[in-house]
Structure P
Amino acid sequence: MQPKLFLLIALAQVFNSAFSQTQQDYKDYSAFDFVPGETILFDDNLINDKAGSAPIMWNNEGGKATVLKDDNETAISIDEYYTKLSPKLKNTVALPDSFTIEYDTWLAAGYDGNPGIEIHLMNGDAEAVITPNKHEMSVSLSGHDPVNKDNPEEYFGENKFYDRWVHISIVYMKKHLVVYLDHYKQIDIPDCYIQPKKILVTGNESGAMKILLKNFKVAKNIPVKSFDLINGKFVTHAIKFDVNKSFIKPESMPIVQEIAAYLKNHAAVKLEIGGHTDSDGDDAGNQKLSEQRANAVKTMLVSLGAQDAQLTAKGYGEIKPIDNNTTAEGKAQNRRTVITIK
């Protein structure tokens, strides 16, 4: 076989595999019911951090963590045992009585059952500790029995839990605690006995094996209804993209499906999908990115049954901010998708 032909076949196989995995991810998340808060208290995309330095949006309370950047990865690397980090929450004196946490984490297979990133919801000495590992999701509660649930069979071994990005979503709503592993709802505790005042992230590095963290977000004001056109407009941060990318992340599926269902039930309605960015980068690049993201949302809605004629996609770049572009939280508010009745 000629080398060029072999290369083309190999590339096609890789593309088809990636496309198949993407489609499966979207299918998996079709029943995901996590609803993130809409007012962002903390959102670290690490875009302003320097490789090898301590992450600038975190307090280091022990151990060592550095920013890892290369062509394929931008993440926080846990570099020592007993590493403790707390997010520098802005514009809030104390955690609200309801909030959400989302993040992606990577754990090397060599840890073999040891936990990677743990989340501590703390109030003085009392805490709820959320611990994912390959066997189970567990929550330890000060003065009370722990709550555990075995992972789905596919996660119990090394096949999916290790050496890949795992998405964790947490809802805390007036002592009601819910935790998701990727698209699976693993923990649902009606009363976790604590009103947390602090979030602490911990990890125990060993043998220079990877424990990574990225896309950490804390938000409040959890909407009762996910998709709600108020005065003909709906603003959402629940449609998620990686930094400078227009690929819709699978965890966006709940809100995208709601919008698609609305369009199918209201065939006469026409909507504009508006993409908006923050001010990082150049104007032309932000304009192009916002257009690509708006078109990606339109394409996804049509694939879910909406009619092409019902939808217009438009990118606004950075020209219509709803918050400042001087803080990470303000920029996160500005990165949004706006659905408007035409």
Structure Q
Amino acid sequence: MNQNELHKRIADKQPNICQVYCYKDNKAVYSDEWNKYKKDDTCHIMSATKSVIALLIGIAIDKGFINSIDEKVLTFFPDYQIKRGEKTIQDITIKHLLTMKAPYKCKGDPWTKVCSSEDWTKASLDLLGGRKGLTDEFNYQTVCLHILSGILYKATAMLTVDFTNKYLFEPIGVKTHNNYYAESAEEHKHFTMCKEPKTNIWFGDPIGIATSGYGLCLSAADMAKIGLLCLNEGKYNNKQIISSEWIKEVFKVTHKCDEKFGNMSYGYLWWIIDEKKEIYSAVGNSGNVIYINKQKNIVISVSSYFKPTIFDRVEFIREYIEPLVDKH
């Protein structure tokens, strides 16, 4: 399949794709756009935001803001009032959040409860813990993962977006991002579901702390730079941005998922597609993907506007885009 054939196939079979950007052997070898998107436009990358947060936690550890992922969550919130009878929350660590092993007193994502509050970190902490204790159960969460941004804020005294601009985006050449806050539920919904290009923004709560589970807007070119950083074990243009030890840790299997999650494995907020072949992905709803094939030295990123229940994007990348990139 050549580039023209791939362009047509995406337009026909994966119509919500907006941009694709690819590296092979550290060189940009292929990019394309659809749906009137330009190369610099951004999309809401949905849950792929989580994978960026994992990198930020690593940077915070590298810089000495956080001692280790074994630190207890409540260490960062000494003024938090623990609810009567609650015992589990005291034992929950950063690692539990990074691996989706943290227990919550809710089923599913409590969007209304958290997003209608004035302090999303506190509202999420109120849902953390429960009577079952630490069960090591895989419990995929999005909205309550806001706690990780809250920890970054407490540890660094910097808003998430400012910390990210200084220590991640600027060093790898991603444009400066700004906070974005939705004043109403309707505006929040519009941000998520709108098909139009976004700007360089990161969705946040009323006090300016960016969301951890979703909300970051990037172009496919931006996403590919993040993938390239990970492919090269934390180096970008021969400068160490994140320690290689952290990148290796991020891609270690912490849980093998079932069919609900495509039988993939999970690391630290990154999906492990094939452990032996060293294939890893950041995956967001609507098919927003950063795909890294370490053995082939390939990075492929795909940005997409909102379309629910896109479950085949990684497979599409592997079947159609990767063979084209691999020829270069």
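Each reported figure results from applying straightforward, stated rules to the coordinates on display, with no laboratory input. Here the structure is a predicted model, which is why all the values come from computation and not from measurement. Cβ atoms are built from the backbone, for glycine too; each structure is taken alone.
Miscellaneous remarks
- Taking FRET efficiency 1/(1 + (r/R0)^6) of positions 207 and 311 (r between Cβ atoms, R0 = 30 Å, to 0.05) as the measure, the highest value among P, Q is held by Q.
- Given 22.0 for mean count of other Cβ atoms within 10 Å over residues 55-62, calculated: source structure among P, Q: Q
- Among P, Q, structure where distance in nm of label points 7 Å out along Cα→Cβ at positions 31 and 319 as derived comes to 2.8: Q
- Structure responsible for 25, with relative contact order in percent (Cα under 8 Å, 6 or more apart) calculated and labels P, Q on offer: Q
- Of the structures P, Q, the one that 31, 21, 19 was derived from, the read-out being semi-axes √(5λ) of the Cα gyration tensor in Å: Q
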